[in-house]
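What follows is a set of structures to go through.
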Structure 1
């Protein structure tokens, strides 16, 4: 027999446990109600956001998106395999079409309506300056592409002249001097003069490897297993380095080319020479125009306001 006092104690403990369970159930119900309310608020906010996006006009889009659309017209876009930056091909397109591109950007910024928009004078100044920077870079990269021993006597001089102009523009834009910019400004002209061209010593091989790696990555991106992706990518890389496969691809490419007779082949080569000469002349004319119309240092609104306060003091 269990003593009465123990029964009473056990009964009291049972009541306490039952009360704790009731409290926990009430707390759980309260939390479930809170989750339901938060889910309802989330769905309501999501619906409102979707309706707001549907009502947005083109003028409400971010400036960056509009600029990217302008670049897309010239087949210029950021490469995912390149860290979201422009690859070599797109960078060259930007430099080669800098004048037209920045004219379009300038026109868009001038008609863009926003209370915090920069002044029209600043937009003109900014677009002119950066258009000149990219145009000068276009002239420089064209000379840097010349392979060793193929540069004429005038081309190193043109490179020195372009690099000097770029340094002036770079300082006007108050841009930082990265290691690559330092190498371009300080060492490239000397190397160009020493080797009569450095086009075969640049980074094209690295850029090509980026493109190949990006191609491999896109082909295996749908595989869910990381092990299978790595295996498939390694297999593709091994196949691409197989001599028999490479010879077959080269033969296939040769067979797919148009068969031109000697006269047409000669005319094509001559046309390429004429087009290259015209491009080089346009670059020289652009350099001359930039040199004849120097662009002053770009002063931001903050620096301008700071300077005005110093004058008042």
Structure 2
């Protein structure tokens, strides 16, 4: 039985979780062109409906959503996910849709997806089996991806522990327990961490200065070009339609940059939440082990 398609207003659609490391700009722009063409000629076909949860969370169709936003669409055709799916099953469904779609995830995308599951507290053994389910990928390949992600996850936990010592005012034993890392390994890596705070600040200042220079130079170049075009328009050397189209293109580029920045901000917030959750999971696991070790000692 075919799923019923419904129209949902774009502002009510949301991204609750990310499956890819980042969106493919060219793919989003392809969808933007299709939606722009449809807005001019409603007889043209639209891309497939996007898959959403009952509360408007996008499961499959992030590139279509971004293209629709850039094109100025008001709403999109959507279908709901099957009823009764857990949040974990919904994430795997999203991944499987991408895996079998027209733009399969890259190796980095797959590792990114596994990393977020590890941060959510999902066991690596379950992830391996689930990835290999129904022949989606060979078990050996799934194991390699999970092992790579585990290595990155363990590095994250160690860096969290070092940060707790350097900037959180924790002792090495307390930080090791909080992040769920080996105390001896942490102690061996902690030397000089507190002294590196100044270097990190210098690094941030350098990054900010570099971006300011790049953006400032771009704005200045665009400004000079527009000033020249306005002068040429004033004396009839540039047509009104050409200048209007050029201004519209610049406005689109600036809008696209703002949209991209919002995407990175959403991803940053999602990563913050997951990193905090990973730290909490590690701390809870350490407490459980401690309690079990003390059972019967009284």
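Any read-out appearing in this document is the output of simple, stated calculations on the displayed coordinates, not a laboratory observation. Predicted, not measured: the structure shown is a model, and the values here were computed from it. Cβ atoms are built from the backbone, for glycine too; each structure is taken alone.
Tabulated data for the structure shown
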quantity	calculated
Label whose coordinates, when mean count of other Cβ atoms within 10 Å over residues 8-15 is calculated, return 10.2 (choices 1, 2)	1
Given -25000 for helix-only ellipticity at 222 nm (-39500 (n - 2.57) for each DSSP H run of 4 or more, over all residues; to 500), calculated: source structure among 1, 2	1
Mean projected area of the Cα convex hull in nm² from the coordinates reads 23.0; which among 1, 2	2
Computed 56, 42, 17 for Cα extents along the principal axes in Å, for residues 128-223 alone - originating structure among 1, 2	2
